[in-house]
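J.: Given below, in the form of C-alpha cells, are the structures.
Each reported figure results from applying straightforward, stated rules to the coordinates on display, with no laboratory input. Given the structure is predicted, the values throughout are model-derived calculations rather than measurements. Cβ atoms are built from the backbone, for glycine too; each structure is taken alone.
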Structure 1
Amino acid sequence: MSFIRISRFVFLVLLIAGSVNLVQAQGFLRASGTKIVNDNGDVLLRGMGLGGWLVPEGYMMGTSAFANSPSQIRSKIEAVAGKENRIKFYKEFEKNFFTRADMDTLKQWGFNSVRLPFHYANLTPPDSPGVWLEPGFAVFDSVIAWGKANQMYVILDMHCAPGAQNGEPISDSDGQARLWQESRHRDRTVAIWRKIAERYKDEPWVGGYDLINEPAWDLGSGNKPLRDLYIRLTDTIRVVDKNHILFIEGNWFATDFSGLQPKWDDNMVYSFHRYWADNSSAAIQYLLTLRNTEKVPLWCGESGENSNTWFTNMIRTFEFAQIGWSWWTIKKIESVVGLWNVKQDPGFATLIKYWSGTGSKPSESNALVSLMNQAANYKLANCRVQRDVLNAMFTQIRTPKLSPFVPHSLPGRVYVADFDFGYQNQAYFDSDYQNINGAGGGTWNAGWVYRNDGVDIEACKDALAHTNGFNVGWTANSEWMKYSVNVEKSGTYDILIRHASQGTGGSVSLYSESTALVTGQTLASSGGWQIWKTTTVPGIHLTAGPQVLKFLINTGGANLNYLEFVLKTADSVGETEQPVKFGLEAPFPNPFNPSAQISFTLDKAGPAELTVYSVLGQKIRVLASGSYPAGRQTVSFDGSDLASGTYLIRLKSGSGVQTRSVQLVK
C-alpha cells in the first residue's frame, strides 16, 4: 500500500476519532421530533458563542468595575479619546475580533456551529425605526460566508433587544426591561426579525434565529407576555421564511419555560442556558421532560464560565442526552476560561487605571494608541490558545487517558504547574475545582492565570532562570498533581524541590505509579510567598522508561515552582535499563504557531526519516533524515511559511512507521 493511501487512511481514522471533522452537512437545520436534523440525518450542534464582539461586556474587557454594558464602555472610550477615535477603535476592534481564520480554526478543532450575538443597533439606528444599516448586515454576511466555506452553521442571536429584555448590562439595559413595558419596542423587535428573515430566508448555513436572549422580568406566573411576543415573531417570520429553526429561550435567563408550551410551531427548539450549577443528568431532568412531552428538541445556547472539569462533565451530560451546545465565550482579555486569551496592552491597562480613578487622564492621541494596540491584540495570531480548555471540551469527554501538558524528560526539570491534561481525580485533585453554587458562589482557581483547571496557579517571581512564569499556590492537605514523564536513564537521582512559604511550609510526597519515591518530605519556611528556596532529596532511584509521577501535598502551606531531577549515578549498562521503545511523541504545542517541537525515540541505531504531509498525503517537507543513535531526538517544525490547517507528521525507521497530527493556527 502506498504511503498516500496510508495517510488518507490515517486521516479517516482521525475523522472518526473526532480530531478532524469534515462531515458533509447539507440542507437547512430543522426540528424533527426531539432532534435537530438536516438532510443527512441527526445533527449534534457543537458551537462557540461569539460573545464580546458585537456586544462587548465589561467583564470581558476588564472594565466591569466602572463600565459593564456596551453603551457604558462606548461612553468611557469616547470621553477619553473623542468620538472620531472611538469610531476608529471600534472599526479596528470588530475587524480583528473574529475573522475567517478564527472560523477556520474552530472548524479544525471540532466545532460545527457558532452563535452570533448582536445588538439591535447593529442593524438599525436606535432613534430611526425603519432605517437599516447595511454595514451591520454585511458583518452577518461575512460570518455566514465563512461558515458556509467550513460547513458550519451560524445561529443569529438577538442579544440586545429594543428597550432591553432584562435589566442587566448584557442587554445594554439602564436597569429596566422596557421591551415588556412599551409596545413600540416589541413592534420594532418584530420589524427587525422580519428584515433578517427576508434577507436570509434561503441561506441554509444560517442555523436558525435565537429570537430573544435571556429574557428576565416578572411577566406573571404563566409568562404570557413572553409567549405572546414569541408567537407574534413566529407568525411574522413565517410569512417570509418557513425554513429556519426558531430558538425559544425561557424567562429568567433561559431557565423558566412555564407558559411556553404547548409548542406553536413545528420548527422550533427550546433553548436553555446553564451556568454555575450541578452538571448531572438529574439536574436537567425538567428540561428532558419538557423535550419529551412537547416533542421539541433542546439546545443549550450558552454554558461555560467555570472550570475545565465542570466543562467536561457538562458536555458529557449534554451529549449523553443528545443535546447540542454552544459555549460562552470565545475571547476575553487576560482570562483563562475562554478558548483564546487576549493579552492586555500596557496602555489599555493605564486607561483602566484612569477610568477606575487611580490614574491620570491620557491625551486623546495617547488614548487612541492604547486602544488601537488593544484592538490589534484581538487578532488570532496575537492571542494565546487555552489548550487546557480545548482539551477539556473535546478530548477529555471521550477518553480518561492522561496526556502530557508539556513533554517531560528526566533528568530534567518538571514545573509543578505543568501537570497532565485531565480532570479532577484523574490528572489532579484540588479542594475547590468548580462552581456549582450559583453566580459568585465560589472560585476554582485562586490565581486565574495559565490554566483553567482546579489547581490554583499564580505568576511566579522566582529568578528568571528558575521559573516558567507560574507556580502552584494556595496548597491544601491531600491535594495532588500527576505528570507523564520519560526517564531516559536508570540511576540514582537527587530530586530538588523549589518552594516558598510565609510560615510553615508543609510536607510533600512523590510516587512513580504505585512506588513511593519521596515520603513526607518537610518543606521549611522560606520567609515569604515569593522568596524561594530549594530542598534536596538525595539518593532516589528511577528506572528508565515512560511513567506517571504523582506529586502529593501531604500538608499544605507552600508555593511550589518545580521538581528537578539530577542524575548522580547511572546504572551499569544492562543492570536495570528498560528497552528503549520506538515511537513518535505528540507534537508540542498542539495547536502551534509558528513552530512546534517534534520528539521521537528510536529503539536501535539506524536510518530514520521524519516527514510532514498534508492531510491529502502531499509531502510538505522533511524534518529529519539520516542515521541516528538509539534514544530520543527532538526537531523543530517551523510553519511560518505554511497556511493554517492540519498536518501529518510521519516517522519511518527500520522498526516501523508512526503518524501524528498537528494543527497550525495563524
Structure 2
Amino acid sequence: MKFLIRVFIVINLMGSSNVFSSEPSYSGHGAKSVAPEVIAKFTPPSLDSEFSRRIQTMLDVRSPSPGRVSHKGKRLYFTWSITGISQVWRLEGPKRFPMQMTGGEDPTSLESVTSDGKYLVLSRDRKGEENPGLYLQNAQGGALLPIQHKEGVQTAYQFITDSSRTVYFSANDIKPDSRALYRYDIQKKTKELLFSEDGIWGIADHKKDGTLLLEKATGSLYREYYEWQPPQLLSKAKLIPLFGQGEQEEYTAEYGARSGELIVLTPKFGEFRRLYQWKDQKFTPITPEMKKDVDSFSIDRPKRHILYTINDEGYMRVEALNARNFKKIKLPKFPHAEHVLVGATTQGGRYTTLGVMTATAPRINYVYDWKRKKLTQWLIPNNPEVDTSQFVSAALEHYPARDGTQIPMFVRRPKKCAEPCPVIVHFHGGPESQSHPGFSVFAQMFVDSGYIYVEPNVRGSDGYGKTWLFSDNGSKRLNVITDIEDCSKFIKSQWKKNGKEPKVGIMGYSYGGYSTLIGMTMFGGSYDAGVALVGMSNLFTFLQNTAPYRRKLRMTEYGDPEKEKDILLKLSPITYIDKVKSPLMVIQGASDPRVPVGEALQMYETLQAKQIPSQLIIFSDEGHGSQKRDNRVLEIGHTLRFFKTHLQ
C-alpha cells in the first residue's frame, strides 16, 4: 500500500488561524501498511565504529529477570537478553553457570513452570508485532511445542492448573477487539473454548473446582470483576457480576484465604491505592492509609502470604502480610536499595524471587525461602569493562508549573561538563506510568556524554494519587499539557551559568514521544532539539489505526474519535507544525501495533513539506521500541549523535 500524505487548513484551533492538521492519510498499522520501498528509504545509517563499540559495552551491563524457581527449589528459570534478544535460561543452583534454553531471533519470555517441574510455558513474539504465541518446552530443554501461535492474534498465558495438566490462555482470534478464554490439555494436545463473550477478558485467579475470577478491561486502567462457575458445578456455566460494573474505576483482585473473600487493590475510597478485603459485598481496608500508593500485590497459591509493593515518590519497597489474619510479616532488609521488586512465588508457596536495585549496580536477584526464612542470591549481574560505582544517582527535585503546582523530576548531573551543561529532558511513556530513580545504563550514557539528564513526572503520571493520575484524561489534557513547556522554562531560567541559558533537548518513547512532538510543535522554541521515538503525531489518526483492542482501551485516556475529534486535533502535534523552530528526529518501528508507522511518516512528510530540519529512521524488524541489540545500538547512537549535533 503506497503511503500518501494530505494536509488541510483548520481555522481557530487554540486561537490560531494558521494551524495545520491531517485527515486520515494512511490506513492500518504494521509493516504491511507501508510499501517496502518506503521502509527501505528510512533504514538507519551506520554509526562510527568506535562510537558504536562504546554503546555496545554499556549495553553489556545488564541483569537477568528475577525468574521462577522450580517446584523443589533446585532450579531457577529466567529471561535474559545477553545474546542480544530476550531468551530463557536455566540455573542448576545459586550462582551456577547458566544454560540457555531458547534461541533464535525472536524474543522469548518465561510465563510459568508446571508444578511437577516437567514443562516451561513460554511466550514468543516476532518482529515486535505484539502477536505472541504460547508454547511448552520440556524443562530439560529441546524444541518448543506450540499451544497456539496465529498470525495477527495475541495469545496470552493466564495460568496452569495445580495438576500440571491444563494451561489456560486468552486470545483475540474470534474478534480482534475482544479476548476469549481457552484451556489446553497438555497430555491430549487439544484446546477447548471456555468463554467468548464480547470484551477484553482475562483470568485474575482460580479455584481448584474450576471456578474462575474474571476481569474485564473497560479502559486503560478500569476493570470489572466477575466469577465464572463451570458447568460441572451447575447445569450450565454461570457468570456472576461482583463489582466494577457500570463504574469507571480501577480494581485489581485475587481470591483471599477465606471462603467468599477477595483481596482488592483500588483507589476508589481515597486518593491513593490501598489493599482491601472484599467479603459480603463490603470493602474493608487491610493496609494503612498513606499518602502513597500500594503499587501492586500478589498472594501465593496456598493463600499464606500477601506481598505488596509501596510506591514512595518513585522509590519501591516491599511489605508482607499473613493472608489469614492480615498481620505484618517481617521480611529481609535491604538498607541501600532504591527499589525492591517481587518476582514470582512457586505454586507450593515456599520460594519467592526478589529483585533489589541500588543506584550504582545492576539489579541483584534473590530467592527467599519462606520456610527457612533464608535469602539466597542466585543470579549474578553482568558489568564487563564498566565501573558502575561511578554511575550518578538520581536526585528528586521539583519545578513549578505555571499554576504553582510543584512537578517532581529525577535529575542526574555529570561530574563535569561544558557549562552551562546542556540538558536532556526525557518524558516517560504511558501516560499512566512513572519515571523512577535507580540504576540506569541508558541514563548514564547521556550523563557520560556531558548532559544533565532530567525525567519529569508531569500531571497524568502514576504514583501521586488518582487526582494527579486522571488530571489529563480527555479534554482535561489541555489544562496540564503546559507542564511540558514549563519544564524547559524552569531549566533555562534557573540553571543559567554566567548569564547564559543551557541548551535543552527533549525526548521520549511512546507517550513520551508524543510529549516530545508536543514540546517541539505546540510549544515550539521551548526546546532546542527533539528526538521522538514511537510517538503519536495525530491523536485522531492514531486512534483510528491502532490495534482494535488498544483503541477500545485508549479512548478512556484520550477521547472518542467519533465524538471528540476537535479535542483530539487540538491535542495533536501535527496541528501545530507551523510552530516548529528546532531540529527534530523521529524514530519508529515498522511493525508497531500500538503507534502505527504512519504516525511517524505523516509527521516527517509534513515537516519536509514545510522545509523544517528533520530526520526519520524506521526499523523494518521492530515494533513499539527496539528489542534487538544491534537496533538498540543504532537507536541510542543516533539519538546521542543528533543531540550532540544540535546541543553541544
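J.: Assign the value -5000, calculated as helix-only ellipticity at 222 nm (-39500 (n - 2.57) for each DSSP H run of 4 or more, over all residues; to 500), to the correct structure from 1, 2.
T.: Answer by label: 2.
J.: Continuing with this model, one more query. One of 1, 2 was used to compute mean count of other Cβ atoms within 10 Å over residues 112-119, and the result was 18.2. Which label is that?
T.: 2
J.: Further question: Given structures 1, 2, which gives the highest value for Kirkwood radius over Cα pairs in Å?
T.: Structure 1 comes out on top.
J.: Upon calculation of FRET efficiency 1/(1 + (r/R0)^6) of positions 88 and 488 (r between Cβ atoms, R0 = 41 Å, to 0.05) from the atomic coordinates, which of the structures 1, 2 produces 0.45?
T.: On the way: 1: 0.15; 2: 0.45.
The read-out comes from structure 2.
J.: Please compute FRET efficiency 1/(1 + (r/R0)^6) of positions 48 and 400 (r between Cβ atoms, R0 = 30 Å, to 0.05) for structures 1, 2 and give me the label with the greatest value.
T.: Checked 1, 2; max of FRET efficiency 1/(1 + (r/R0)^6) of positions 48 and 400 (r between Cβ atoms, R0 = 30 Å, to 0.05) sits with 1.
J.: If FRET efficiency 1/(1 + (r/R0)^6) of positions 144 and 264 (r between Cβ atoms, R0 = 25 Å, to 0.05) is computed to be 0.40, which of 1, 2 is the source?
T.: 1
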